[in-house]
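Next up: some structures, all given as structure tokens.
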Structure I
Amino acid sequence: MNALIEKFPTVAEIGEIEYELDTDFRTCLKIILAFEDTTLTNQEKIFIMLELLYKNNIPQDINKAAELGVLFLNCGTEDKEETVQEKRVYSFEKDSQYIYTALNQTYGIDLDSTDYMHWWKFCMMFRDLKEDCFFTKLIDLRNRKNKGKLTKEEKEYCYKIKDIVDLPRMRTAEEIQAKNKFMELLGN
């Protein structure tokens, strides 16, 4: 898709039927937050995505609807086979205040006053934030920390603000269940 000459998609076609999508960035962020929620199973996450994304009704072909839903959330690009932990340098949950201010600083957009913005537009702006905003610097720190490329001073700085820099580890629903069972065995 060429964003300069084509309109952003608003429907998904499944079996020659067009299904209207809720393309607002807030709806898509709710879906992303569900995918970040470690207490939900993969099936629950997919159900939430389908329930929120398909405006009027969920298509009967659930697998195709889920596939197109993920493709839409990825702005039309195929998902790479990387684990969440390997590529994760931000969290829409944890970093929400920094993302909010970065968009305001870069584009002069107050998300609180925005009634609607297409998800793909939001993502394009999100990927092109000013280098001097705190959020962009935070992502750079996290990237370099993950690669072991921080200077001694940067390591000390990251330690001082570790509650901001460190992202919570993403646990699977199975890991959470196992932990809960173990805690039950201990009587906690």
Structure II
Amino acid sequence: MNEHIFNLLYRDVMKMLRENLPLNLYYHCPDHTIDVIQAAERIASSERVSPNDILLIKTAALFHDTGYVRDMREHEKNGCDIAKEMLAPHHVDASEIDIICGLIMATKVPQAPKNKLEEIICDADLDYLGRDDYFTIAENLHREFTAFDKVKNEKDWMQLQLNFLQSHRYFTHTSVQQRQPGVVENMKKIREAVVD
């Protein structure tokens, strides 16, 4: 795996997402994929991961939600299949493809990463939970959940978010330090909104 291959894949995957994702995926969209790639690179660098491992994590982040173009259910497994199909022509080593698929599968909620690289991609996927733009991004998820009848009303949505934030935990030292205080702050704001 090298940077040149990643750049070619990036171009092709982003085109695929823009052209084939259902339009009512307001959260699981190309912007989310870009966000996760950037967060993964930042966390991995901070955690002093090797350049090759950073590339594997970025590649997994690129593919982690591609499965939505095929099926809403089991999108991680479908994402692995798409990754295999697109990586093979670039002669990416089979062992690296296995690592990438393991990373994609690790993003399945509830998260249960088995190693450092999986911890990094899990934290990158939910990096926004502890950021200042949390409510803007969460509103996209709210719109998506509403479109798919996953929440009935605003009260249900707020409770769902509060429960999710309360049960969530970051795995890497970087995210615990940089994002956990934001999660606590965002929970406080949700509680205040629920009380009002």
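Annotations
- Distance in nm of label points 7 Å out along Cα→Cβ at positions 99 and 123 - highest-scoring structure of I, II: II
- Ranking I, II by mean count of other Cβ atoms within 10 Å over residues 19-26, the structure that comes out highest: I
- Entry that produces 3.5 once distance in nm of label points 7 Å out along Cα→Cβ at positions 3 and 147 is calculated, selected from I, II: II
- With distance in nm of label points 7 Å out along Cα→Cβ at positions 11 and 27 derived as 1.4, matching label from I, II: I
- A value of -15500 for helix-only ellipticity at 222 nm (-39500 (n - 2.57) for each DSSP H run of 4 or more, over all residues; to 500), calculated from one of I, II, originates in structure I.
- Among I, II, structure where volume of the Cα convex hull per residue in Å³ as derived comes to 173: I
Values quoted throughout were computed directly from the atomic coordinates according to the rules given, and no laboratory measurement underlies them. A quick note: this is a predicted structure, and the numbers were derived from the prediction, not measured. Cβ atoms are built from the backbone, for glycine too; each structure is taken alone.
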